[in-house]
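Trainee: Next up: some structures, all given as C-alpha cells.
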Structure 1
Amino acid sequence: MSQPAIIAAPTAPKTFVPANTNAADWSQLQPLYQSLITRELKCQRCLEKLILDRSDLDAAAEEAQANLYIAMTCHTDDAVAKKGFLDFVEHVEPQLKRVGFELDQKIANSPHVPKLDTNRYGVLLRAVGQEVKLFRAENVALQTQATKLDQSYSEISGAMVVNFDGEEKTLPQMARYLEDSDRAKREASWCAVAERRQQDCTKVHDIYSKLITLRDQMGRNAGFDNFRDFQHQRMHRFDYTPADCGHFHEAIEKHCVPLVREMQKQRAAALGLQTLRPWDLKVDVKGRAPLRPFTNGEDLTAKTSRTYRNMDAGLSQMFDTMLGGGCLDLDSRKGKAPGGYQYQRQASRKPFIFMNAVGLHRDLITMVHEAGHAFHSLLSKDDPILMYRGSPTEFAEVASMSQELLTLPYLSEFFNEADAARAKRELLEGAIAVLPWVAHIDAFQHWVYLNPTHTVKERETKWLELDARFGGLLDWTGLEQFRASLWQRQLHLFGMPFYYIEYGIAQLGALQVWLASLTNEKQAIANYKAGLALGGSKPLPQLFQTAGIQFDFTAPIVEKLMSAVGSQLKQLS
C-alpha cells in the first residue's frame, strides 16, 4: 500500500500563547480563553484561525497538566508534587472543561461550518458535536471527585512494599521472583504480594464503589440509563457499539481461551505438575535462569537504541531524540506510581516515557511498547490541530503493540540466539494470553456499570464467574480471597473506565501488522508509519486501512489470527 499524501495544513500559530505564560495558573489562561470565546467569526478563515489558536492554547494547558502528572507519578511521596497536581485538577481542569464546552459550542454552531473542507475537518467536527451533545455542567465537579479518587488509588498502590529476602521491595521489583526456578520461592513471593494487596483490599473496594456511584450519576445527568452507554459515546466510539464488545467477548472465549488453556496444559506437563498454581506461569519450563535482558535503565535505552538502528532508520532517529534528557524515567523505586505510560507534552511536542524497570523481559516489552506510543506522537506532532496529534486509543495501541512484535527479529542486542528464540515465544504466548484478560476486564466493567448498586460480595462473585469463562486452568485452592480481588491490580478500572477493550482490538491489529512483516517487512513498517502519521485526522477504519490492516474483531478474524500465531508457536517449539 502506498503512503498517503501529506495534507498541506496552515502552520500552527506560535505566538497566540505568550512565551512566559504559566499554563498551570488559571488566572493567566482565563483571559486567553475568554478572548477566543468572544472572538467574532466573520468568515470561514476566521473559524479556521479560531480552531488553530484554540489548539495552541489547549496544547499549553495540556502540557502544564502533563508536567504536573509526570512529577506526581515519579514522586508519589513528594507533597509539593502531589499538591501541584491536585491543585490543577481541582482549580484548573474544571475551568478548562467549562471553556472547552463553550468553544465546542462556538465551533459547532458557527454558520461557517458547512464551508469547511470535510476531508480536513470532518473528524474534528464529529468529535466537537459529540462533546456538545454530552456535556453537562454538573458533571464537571463529579469528574473532579473521580480524578481525586483515582489519585488516592495510585497513592495506595505506589506505597505498597513488602519485606522479602531481607530487603524492602516494591511490587514491580517482586515480579522477578516469579521467574525463579525455585518453586517455594515463587510461591512465597506471590503470596507476599497478594497478602500486601489484601491489606488494602477493603480500601480499594471502597474507592471503586464511590467511583461507580459518581459515574452512574454522570451518565444519568447526561440522559443515559447507565454509565456504560454514556461512556461509550463520550469515548467517541463512532465505529462500534457495546453490542460489538459482546461479540468480541464471545470470539475470544471461542477461539482464544482454548489456545491459552492448551498452552497451560503443555506448561504443566513440561514442569511435571498435575496442576498449575498462580506462581507457575512465568518460570521457564526448562529450568533455565530468568531472562535478564538489561541491568538498569541506562543499559535498556542503549540497547533499545541499537535495536532500532538495525531495524529502521526513521524509527531509530525518533528513538534517539528522546535520549537527550527529560524524556525518560525508567527505573523502579519506592515512591513511584505503578505501571508505565507515554505522555506527549503537546506544546513542546516532546514525548515522555515512564516505567518501573527492574531488569525483566517484560520491562523490555514495556520499553518498546511505550516507544511505539512515542513514535506515534512524533510522527503526528506537526499537525497544527491538537486533536489530530492524538488518535483513537484502538489505533494508538496498534502503534505500541506492533513494536513488541516488529522488534522480535532484532533481539540480538539483548539476548544470544537461544534466549532470543525463547523471548520470542514468551512474547507471542503473552500476546495471546492478554486477550482473554482484556475480555474479562471489559465484560466485568459492562456488568459493574449496568448494575451500579451491586454489593462488594456480588462484585467478587461476578468476577469469579467471568474468571471461569475467560480464565485459564489454574488451581486456586486456599487462595480464593486473592482470586476474588485480582481485578484491583488493573489501574484502568479506576482512572480510565472502559479504556481496556482497545488493547484487545489493537492486539488483533498489531498481530496483522506483524504477520504482514513476515512476508514484506519494509512495506509493513512503511504502512505502519503511514498510519501513525495520520494521527487522529481520519476515522478509525481508515487509520487501520492506511496501516495495511483491517478494523475487525469478529470471530472470523480472531480465528484466523489465533491459527496463524499457533502455527508460529509450533515452529518455535
Structure 2
Amino acid sequence: MWSPNQVLVFALIVASSFTPVHVLEFCKTTDQDCDGDSHDNMASNNQLYLHTVKSRWNVSVSNLIKDLEQFKVSSKKLIEAFPVDEVEGNFARSVKNCIFSRSIPTPLRGPLRLAAASKDVIEGILDLDVALTHTNDFLHFASGDRLLSGSVPLAHRYGGHQFGYWAGQLGDGRAHSLGQYTNRKGEVWELQLKGSGKTPYSRSGDGRAVIRSSVREFLCSEAMHFLGVPTSRAASLIVSDQPVIRDQFYNGNVKTERGAVVLRLAKSWFRIGSLEMLSRSGEIDLLRKLLNFVIDEHFSSINSDDPDKYLVFYSTVVNETAHLIAQWMSVGFAHGVCNTDNFSLLSITIDYGPFGFMESYDPSFVPNTSDDEGRYSVGSQANVGLFNLEKLLMALSPMLSKHQQNQAQIILKGYADIYQMRIHQLFKAKLGLLGEEEGDGYLIAFLLKMMEDTQSDFTMTFRQLSEVSAQQLQNRSFPQMWALEDLSSHKLFSDWLSVYLLRLSRQNDVERQHRMKNVNPRYVLRNWMAESAISKAEINDFSEVELLYHILSLPFVTQETAEEAGYAARPPLWAKRLKVSCSS
C-alpha cells in the first residue's frame, strides 16, 4: 500500500498540483451563474437531458419563425453603450479608445452548403423553424452574405496574454458580431459569425476558417453543452468551395483547404482580454464603462450602487472560473489554448481550437502540437486559470482602492480551495459516492494513479464502473469491458477495489449505478471521431457530422448507432498518431 506522502502526491494530481490555502468566505461572493444558468452540476440525469432535448426539439412549429424577415437582431445596445472606432474599413490597424469597430463580413465564394445545424439552438434558442436552415436565405445569412435589418456587424477589440506573455492588441480577427437576439424566453444572445472575413484585427490573417477547425468547433461546443459544461453554442456550419491556404502544423507544408463559417452565440463574448486591453492602454473611463455594462447585463445579483461591486464581480469570476475548470477536468477536456483572450468573463468555454478529450488518463496530455512546453496540458489548466485571474486582477486594479486590492488578493488565494472542493465533489459523483468520508480523497487519487499507470481510458473507465454491479466488481466479472480490464491489470487494483466496495456497501447499489450513469458520459468528442467526420465533410459528405451531433446530444445514453460506429470501443490505433494545432 502507499504511504501517506504518496497519497498526498496523488491527491494533488486531482487538484492540479495546488497547495491548500485559506478559503475566503467573502460575504458578497455569489454562487449564482453570471448569465443566469446553473453551473452546479455537470449533468443532472438522463431524464432531465431527455426532457430538455425533447422539450426544446418539440417546440410547436406554429410558434417558430419561418421567415428571416421576422427574425429581429439588433446591434443597438452594443453601439449605444460604447464608442465605436471612427475609422471604417477592414484593413489591419492599431485601434484606440473603443470597444468595437464596424466591419462588414466578406461573403464566401462558390457554392454554399449547409454542413450542419443544431436544432436545439435553432429552435430552442433562436426561435427559428429548423426548416429555414435548408433555404438559400439562411445559407446567405449564416455565411455573412446577407445582413438582417437592425444588424450592424462589429468586430471586438481586445488583447491578451498568450502562452504567458502580453501579446498586445488581438481582437476579432475573423469573427463578426451580428447583434443581439432576445428570444421568447427573454434570454439575450449575441450572434457571431466565425470565418467571415477580414476585420481591423486580422493582422496578417485572411479572416477565414477552414472546414477542419469549423467542424470541430461546431461539434464540441454543442457536445460540451450536453455534457453540462458552460459553453458558447453553435447554430450552424456553412461550407464553401473557396480555397483557403493553411500551414496546418507550421512546418512549411502549405496546402489548400476549403473555407467555412460557423454561426455561434453566447450571452456575451467579452473576455479577460477585453478588460486587459483597456487597462493596459490607460483607457480607464472606457474600462469603467465596459465593467459597468458587463455587471449590469450579466451579473444581476450585484447591486450597481454597491461601492464594492467590482470586488464582488471579481470574486464571482474567481469562483465560477474554478468551477468551470473543475468541470473540464471531470470530463477529461483540455482546451488547448488557455490564453486570457480565450477566457470568458462569464466563465463559459469559448474559442474551440486545438482542444482534446483525454483518451488514456494522463495529466500531461497536451492536445496542441504548438504547445511545445506543455503549458496548457490538461493537468495544468487549473494553475493556468489562476494565472489568468491574476491578470484579470491587474486589469481591474485601476477600479479598486488599496483596501479593495488587498481584499482581491485574499479572494484570489481562495481560488485553489474552491477548485479543490469542486473537483472533489465532481469526482466523488463520478464514483457514485454519497456523503463525505475521510478516505474519499484517497480513493479518488488511488484510482487516478492506477489509471495513469495502466493508461486506462478516462471516459470509459468511469462509465464502465457505472455499468457493473458491486457483485460483478467483487467477482471481477466484467467481460468485454475493455477499460476496466486495462485498469484491473494494475498490481494494486485488488487493494483499491476492496476499499471501494467497502465504501459502496453502505449505499443502495442500483441507485449508485443510476447516479453514476448520469454523470459519466459514454460518448465524448474524441479527436479521432472528429477527424473521421472531417475527412468526409471535406468531400461534401456531412453524414458523420450529423451523426455525431445527434449522438453527442445524448452523451449519457447508450445508443445503438453509436455502438455500431465504435464510439465507445477501444480507440483505433491510428488515433494515437493524430495531431491538432492552432492552425484553423
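Nothing in this text is a laboratory measurement; each read-out follows from the coordinates by a stated rule. Source: prediction; values computed, not measured. Cβ atoms are built from the backbone, for glycine too; each structure is taken alone.
Trainee: Comparing distance in nm of label points 7 Å out along Cα→Cβ at positions 409 and 425 across 1, 2, which structure shows the greatest value? The partial results should precede the final answer.
Mentor: Numbers: 1: 2.2; 2: 2.9.
Largest value of distance in nm of label points 7 Å out along Cα→Cβ at positions 409 and 425: 2.
Trainee: Computing helix-only ellipticity at 222 nm (-39500 (n - 2.57) for each DSSP H run of 4 or more, over all residues; to 500) gives -12000 for which of 1, 2?
Mentor: Details: 1: -20500; 2: -12000.
The read-out was computed on structure 2.
Trainee: Now a separate question. When FRET efficiency 1/(1 + (r/R0)^6) of positions 289 and 361 (r between Cβ atoms, R0 = 30 Å, to 0.05) is compared over structures 1, 2, which one is greatest? List each step's numbers first, then the result.
Mentor: Values: 1: 1.00; 2: 0.10.
Across 1, 2, FRET efficiency 1/(1 + (r/R0)^6) of positions 289 and 361 (r between Cβ atoms, R0 = 30 Å, to 0.05) peaks for 1.
Trainee: OK, next. By the measure distance in nm of label points 7 Å out along Cα→Cβ at positions 369 and 545, tell me the structure among 1, 2 with the highest figure. Let's see the in-between values first.
Mentor: Numbers: 1: 3.1; 2: 2.2.
Max of distance in nm of label points 7 Å out along Cα→Cβ at positions 369 and 545: 1.
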